Structures are given as C-alpha cells and as structure tokens.
Structure P
Amino acid sequence: MSMFDWSAYQYVLVPLSGRNHSSFLIVEHTSSRQQGKMYHVDSLMGAHSSEYVFVVFKWFFARYVADKTGDPNATLEATTSEFKTKLQQTNFIGCGVYLLYYMGRISTLIASCQPTSIEDDLATWTHSGFNATKTEQYRALLHQRLHEDMTP
C-alpha cells in the first residue's frame, strides 16, 4: 500500500464490487494529508451500503497515512456524500455498464473542467438520460470496442 502515492492524484476513482453489484467511490484529495472527501456513486438503491464503503475506505486510508507518517495511531477525516445516479438501473445486470458509463463521464468532466472540488458538480454529473435503452446501446458499443481492440 505504501508503494503507491495516493497524494499525487487529486481524484481517484475506485470501482467497487460485491453482493452481485458494482458501484464506485471517488476519493478527492485535499491539501491536508489527513483530510479528504469521499463520494459513493451508486446506480441501484439499496444494493451497496454507502456507510460501509466509507468506513472501509477511511480505515484503508488511515493505514496508508500511518505507513507514510510512521504514526500507528493516524486517523483520516473525510467528508462523505452519497450520489444515486438518475436514472437508476431497473435490473440487476446493468450495474457494470452503469459503472463504466458514469466513471467515464465523470473522469472526462474532471479532466475537461479541472475543478478544485467536484462536490458542487457531482449531483449534476450523476443525472442523465442514461436509461435501459441507452444502457444496451452503450453495452453494444463497449463490446464493439473490445472486439476491435482484440482483433489483430
């Protein structure tokens, strides 16, 4: 864990998988090593516990800070926010496509807008017309891209 310099990145997007569902966490690095912001983005209400995600990642980053500082009692203070995508997925098989779509959308917006914080923008960025029809279209596009990349 101490081999990776998390502080080198202002934003880290972490895909999460569990309980037959995928969602993701965005960690926003602040100027203070022991403070940060965490945003859980989820496309299916009730499938992942944001509270549990935050507890686990606060523990993880506290261990990271402890490794970096040599202080075994290091803690991490982070504000946390939960964002449910609008529209929500309507089945239990589309979460991976939602995850890839929103991770791509948000990372593209971060790169183009270069905000000092995404806190005020994330509610807008997680609302779109991404519905069941668009999910299938995006799934087909991803499949086509994978096929093209794998073809010699």
Structure Q
Amino acid sequence: MDFFKRHFFVSLFAVLGLVAVAYIGAQAASLQVFFGVVVPYLAVLIFVEGLIYRLLQWARSPVPFRIPTTAGQNRTLPWIQRDLGDKLDNPDTFKHLVGRMALEVLAFRSLFRNLRTELRKDPDNPEGDRLIHWSYKWLWLGAIAFHYAFLVIILRHLRFF
C-alpha cells in the first residue's frame, strides 16, 4: 500500500468516526442543540481565528527579494506626468494603494492583464520579429462570474442567521 492510499484511509476513518460520534451524540444522548448549534458556531469561530492568524503571520513575514509587479510610471522627476492609471499601477500614496487593492479585489485586475508573450515573424518589421502580448480574457471572465456568484450565494445564505 503506497503513501497516498494509506493517508486516504486514515482521513476516511477519521471522518467516519466524527460522523458516528455526532450521530450517536445527537440521537442517543439527546445533544441535538450541542451538535446542531454549538459545534457549527465553534467551527466557524476557529476557522475565522485561524484565517486571521495566518493572514497576520503572512503580513509580518520578511520579503527577501522585493520584486515589483507594477507596470506604470513610478514617481520620479516632478516634470514627468503621471495619469491615474500610472498612479494605480505604481502607488506612492495610501489613497492610490487602496485604489489598487480595491481594483484587484473587486475586478481581478491582474488576471485581465497580458500573461503570455510570444515572438512572431513580422515581414513589416525591419528587425524580423515582433513581440506579441496575449491575455486570458476568458479566465478573467470565468473568475469574475464564479466569485461573484459565490458572493451572491453567501449573501443569500446570511439572511438565515
């Protein structure tokens, strides 16, 4: 029996054991309120605490190589003009940082960008090759549709609480 199958059965038996404990506790010991109310709220509380802990741990971790993922003109010389797109691509104030993060969270802006490049032969170009940028608009559209549909489902379920 290889590694995957062994761990699969351990997980399977752990889940079946938890189901049996909940079933026996709710039916035989009359603990419906405990298993139907207390345990789910406790599970959500532990999940949210763990998520916040991991986010804070991730935010505090040092970044050894600062690799910028920006595309706009950075603020350098005062006579170089920057439009709003450049300020959102390469933020230098807290307001622009909030704008960039809002666009990323709400519109998945990084998925909308070009993700693939290719050198193609171009007879009109005297150098011979031309760099072509491709993007995955279908990936972006699918991600938007999935996540907003999921958000609608979550918001509709919250009315029961």
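We did not get these values from a lab; they are worked out from the coordinates using the rules stated. Computed from a predicted model, the values in this text were never measured in an experiment. Cβ atoms are built from the backbone, for glycine too; each structure is taken alone.
Numbers at a glance
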{"item": "Answer label among P, Q for the case where semi-axes √(5λ) of the Cα gyration tensor in Å, calculated from the coordinates, equals 49, 24, 18", "result": "Q"}
{"item": "If distance in nm of label points 7 Å out along Cα→Cβ at positions 48 and 136 is computed and equals 2.6, the structure in P, Q", "result": "P"}
{"item": "Label whose coordinates, when helix-only ellipticity at 222 nm (-39500 (n - 2.57) for each DSSP H run of 4 or more, over all residues; to 500) is calculated, return -19000 (choices P, Q)", "result": "Q"}
{"item": "Mean count of other Cβ atoms within 10 Å over residues 80-87 derived as 17.4 - corresponding label from P, Q", "result": "P"}
{"item": "Identity of the structure behind 35, 16, 10 (criterion: Cα extents along the principal axes in Å, for residues 88-127 alone, calculated), options P, Q", "result": "P"}
{"item": "Entry that produces 10.4 once mean count of other Cβ atoms within 10 Å over residues 8-15 is calculated, selected from P, Q", "result": "Q"}
{"item": "At a computed 21 (relative contact order in percent (Cα under 8 Å, 6 or more apart)), which of P, Q", "result": "P"}
